[in-house]
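Undergrad: Quick heads-up: structures coming right below.
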Structure P
Amino acid sequence: MRNLLLFTLLAQIIAGSPEDKAFQQVMAEADADAKLQKLSDFEKTFPKSKALPGVYVMMMDVYRQKENADKIIEYGEKVLALDTNNVTAMMALSRNYAIKRVNLDRAVELAQKAVDQVGKMRAAPPPVSHTDAQWKSYLDSTEAAAKNILAYSTSVRGR
């Protein structure tokens, strides 16, 4: 997944540009707090960047490591505002809404949409960064995760 995200982000950024240099600094940063600051700076400096959905997914990942569900939700919603078909954001939002026991109808809706989107992705050819086998494996594991999140959010909503 990370390789797909990185490939997608790099495809959106012109090599050697100030945006590329800022992104490379983000990728080189190992410290979570410093990485968040660089990601936030990237967002402010390049507010129209086509890479913003991926930048927000990266922020979600750091906030997941920090166990900050509110920020995961905040940035997940930002991802979907720019990329309505982002399965990673749909699954993270659904899971975190269910864990917090808020927006449960939306949690179920997003999980179902993630399952449906993976089905649509199966009909498309794999990205150039993946072999057919790698793409199938990615889709299989993502679909299984989306279905588990759907079952979880549905069960929480039903309580």
Structure Q
Amino acid sequence: MDGFFPPAPVRSSLAVALDTLFQRYDAWFRRTLRKRYGDMADDLAHETYLRAAAQEAEGKVRYPKAFLLSVASNLATDRMRKEARENDYATYRGAFPTQSTAATQEMALTLKQIMLALPPELRDCLIMSRVDGLTHGEIALQLGLTKRTVKDRVRRAAILVAAAMQD
């Protein structure tokens, strides 16, 4: 070797911001997250640092502790909502037998009774969606409702059907 060492690579401002946030606040931040969110703390901290570093690199963060907690809180809320949706969807999907499963006559009769027991506005939306194959937008136009209302009614009906089928 000729004694020449290449210059050290320049660290990006994003890497510097990430490193700065981590070194200054990590012990406090993880301790706070563990108290609030338990097992989710490490995942939330990781994701929060990645999201916050971009803002820190641009100099947009005036109060880093508050910003970190705000980002983590929003991420936790998003995760909890996603888990709730997934649980609702699993319950919803469990209410309807798949094509490969042959439903017995007794099960079909039970399902018919449950469907007839639903409030008419929920039943209509569920049938139009699952039996007729209409989209929420098409159902909304036919019934004079918003798409959000249709979606909510289909979801509520499916949850009621699933609960009744499990009994």
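Each reported figure results from applying straightforward, stated rules to the coordinates on display, with no laboratory input. Just so it is clear, the model here is predicted, and its values are computed rather than measured. Cβ atoms are built from the backbone, for glycine too; each structure is taken alone.
Undergrad: To which of P, Q does the computed value 1.7 (distance in nm of label points 7 Å out along Cα→Cβ at positions 45 and 69) belong? Mind showing how you got there, number by number?
TA: On the way: P: 3.5; Q: 1.7.
Working through the options, I get structure Q.
Undergrad: Follow-up. If log10 I(q)/I(0) by the Debye sum over Cα atoms at q = 0.17, 0.19, 0.20 Å⁻¹ comes out at -1.04, -1.23, -1.30 when worked out from the coordinates, which of P, Q was used? Show your work: numbers first, answer last.
TA: Working: P: -1.04, -1.23, -1.30; Q: -0.95, -1.09, -1.17.
Corresponding structure: P.
Undergrad: Moving to a separate point now. Matching task: 0.60 is the computed value of FRET efficiency 1/(1 + (r/R0)^6) of positions 29 and 133 (r between Cβ atoms, R0 = 35 Å, to 0.05). Pick the structure from P, Q.
TA: The value was obtained from structure P.
Undergrad: Consider the structures P, Q: one of them gives 24.4 for mean count of other Cβ atoms within 10 Å over residues 53-60 as calculated from the coordinates. Say which.
TA: Structure of origin is P.
Undergrad: Continuing with the same structure: Quick check: 3.1 is what I get for distance in nm of label points 7 Å out along Cα→Cβ at positions 85 and 117, calculated from one of P, Q. Which structure matches?
TA: Q
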